[in-house]
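Below you'll find the structures, each written out as structure tokens.
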Structure P
Amino acid sequence: MRIFFNILGIFLLIFLGTTGYILIEHFEFIDALYQAVITITTVGFREVKPLSPSGKIFTIFYLIFGLGFVSYTILSVGQRIFEITLFGFLTRRRKRGLRKMENHFIICGFGRLGQFVSRELEKEKKKFIVIEKEPEGIEILKEKNYAFIEGDAREEETLIKAGIKKAKGIACLLGNDADNLYVVFAAKELNPNIFIVSKAEDEFSYKKLVKAGAHRVILPYEEGGIKIAQTLLRPSLLEFVDFIVQREHLSLRVEELEVKEGNEFANKPLKDSGLRQKYGMIAIAIRRQGKMIFNPAPEEIIRPGDVLILMGEVKNFEKMKNPF
């Protein structure tokens, strides 16, 4: 729109110059138009006719004003063309990057909760894509240089563009529970193995989302209220949990490890697995077939398919062959 008004301004400037030469120098229309164009473009051609003193004064002011406006317009058009070209290049490169992405996370909705989730994934150096349709969210995504898809997360085509068939997990964080329910259904159909987390506003939506296939459903207000109450009742305990979980500048870390067939820990008692002796890990719990075994006994056999909840130093996790 700005370029349109700039170009319109040039035509108006030429019209004023043409009119001025007709009124002051009594030029014919074509001669006046020619004189106006060669003046503001400073091409250096000779004048149509020798100018009168009044014509010379008019030309001086017309040249100063016209040259400045034309120069500004040329710069504006050039800048816009550069922006369009650069944006197109970055968009094509981003699309190529999205096509190659796999084992990543998808965040549906870039509201306040989506922004917090994105920030945490970025801290953990995890690959993720955000799906957002609101202009305000798109601008923030561009500023933060996050990978994103501009579109409606409820549409299967948009989810496919985000690489849902190769994704590891998806967070459904849209503002409406019904929209999140639709995304859960679509995600489960497109990728039955994807891990699905959704937020919910109430208990009724919670049950619907779980039935639809969400592995975890978060009630932000309820869980936030519980944490506040627990902080009031057991401040030291909550401080320790936050100390472990947030770990922004800590050497201590809590992670989960899925044990697969052939893993060095598989089919061994916990005491002989080498977790403590070799890696300095503490097994806090074992998740087995949907059930959690807390503080497992040293004789507990680690089975393929188990998920170990481990606590240890970051450097020791990095020594382990299995990716986290």
Structure Q
Amino acid sequence: MSDVLAVTEHRRGELRDVSHELITAGRQLADATGGDLHLAVISGNVEEYAEKLDRRGVTEIHTVDYGEEFNHDVYVQAIEALYDAIGPQYVIAPNTVNGLDYAPAVAQRLDLPLVTDAVDMTVDDGLSVTREFYAGKTEGDVDVAGEGALVTIRPGEWPGAEGVGDAVVDAFDVEVDEGAVRSTVTGYQEVGAGDVDISEAEVLVSVGRGIEEEENIALIEELADAMGATVSSSRPIVDNGWLPQDRQVGQSGKKVTPDVYIAIGISGAVQHVAGMKGSDTIIAINNDPSAPIFDIADYGIVDDLFDVVPALTEEFE
């Protein structure tokens, strides 16, 4: 039997959704290897987090009560100590800003292969990790050599774990080398809330680099007004300064789940798709029939957005 250790994540007093997704992914691996699933809860209100993470399929939850927020050096030391104590075959972590901060250091210290941004995992003769390539245009499998590995999973790819569990909670004592803790969190800088919260919108009209020029965004705003929708965007629009950062959808922006998401002039890069693929209905407008956005769209229009958008606006008005 080969166990799995999943490193959960919290921020500012709240567990992040990916923590429950890690349980599902971890249980998938543990079932394939015939082992147990262990969770690591590091820093913050660990007892409260452990209670919320006690889901069906979790064998043991290890809490490390040290500090309040994420700290690179503390996480690296805690995960290394847990690995030495538990001896798992696989370690999984979220493919997030925090996860990608500590995962390479942990993999190096434990001499484990590191595979990032997994969208699926299977175990047969060994571990095979599915990743996307070429900006999400294709998927491929990475076969991992060796007996173990550290894998980061993409948020939103696994459903959140459900069902009350009966896991053992272990208050794990780590002798943190404070001399090796060279950084600390001194505060958070929030993205300006703006006049709307796109994560709460029921209908989003989202614009990408296909809009070409800043003045053309007025076309998108007119359509949104006619529909009673909210305008959002992909990262290039924000990077150009054409819309504020609080309108950005994607891994480095906000995750949205509206009833309707209209992607206009958006190619569908993996970073953007990660933030909106949970939408109930996705409509894509793009003049490139091979754009990756069409792979996840429920409805697609292959045409020039400068012809389609004014026609839609007129229809809604």
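Where a number appears in this text, it was derived from the coordinates with a stated rule and is not lab data. Nothing here was measured: the structure is a model prediction, and the numbers come from that model. Cβ atoms are built from the backbone, for glycine too; each structure is taken alone.
If distance in nm of label points 7 Å out along Cα→Cβ at positions 39 and 183 is computed to be 6.1, which of P, Q is the source? Working through the options, I get structure P.
When you work out distance in nm of label points 7 Å out along Cα→Cβ at positions 263 and 303 for each of the structures P, Q, which one comes out largest? Structure Q gives the largest value of distance in nm of label points 7 Å out along Cα→Cβ at positions 263 and 303 among P, Q.
Mean count of other Cβ atoms within 10 Å over residues 23-30 was computed and gave 14.2; which structure, P, Q, did it come from? Checking each candidate, the match is P.
To which of P, Q does the computed value 0.55 (FRET efficiency 1/(1 + (r/R0)^6) of positions 47 and 79 (r between Cβ atoms, R0 = 35 Å, to 0.05)) belong? Let's see the in-between values first.
Values: P: 0.55; Q: 0.95.
Working through the options, I get structure P.
Please state which of the structures P, Q yields 65, 45, 35 when Cα extents along the principal axes in Å is computed from it. Value 65, 45, 35 for Cα extents along the principal axes in Å corresponds to Q out of P, Q.
Match the computed value 18.0 of mean count of other Cβ atoms within 10 Å over residues 7-14 to one of the structures P, Q, and report its label. Answer by label: Q. Of structures P, Q, which gives -17500 when helix-only ellipticity at 222 nm (-39500 (n - 2.57) for each DSSP H run of 4 or more, over all residues; to 500) is computed from the coordinates? Answer by label: P. Could you tell me which structure in P, Q was used to calculate relative contact order in percent (Cα under 8 Å, 6 or more apart) as 9? Source structure for this number: P.
Identify which of structures P, Q gives the largest calculated value of distance in nm of label points 7 Å out along Cα→Cβ at positions 15 and 239. Display every interim value, and only then the final one.
Details: P: 7.5; Q: 3.5.
Ranking P, Q on distance in nm of label points 7 Å out along Cα→Cβ at positions 15 and 239, first place is P.
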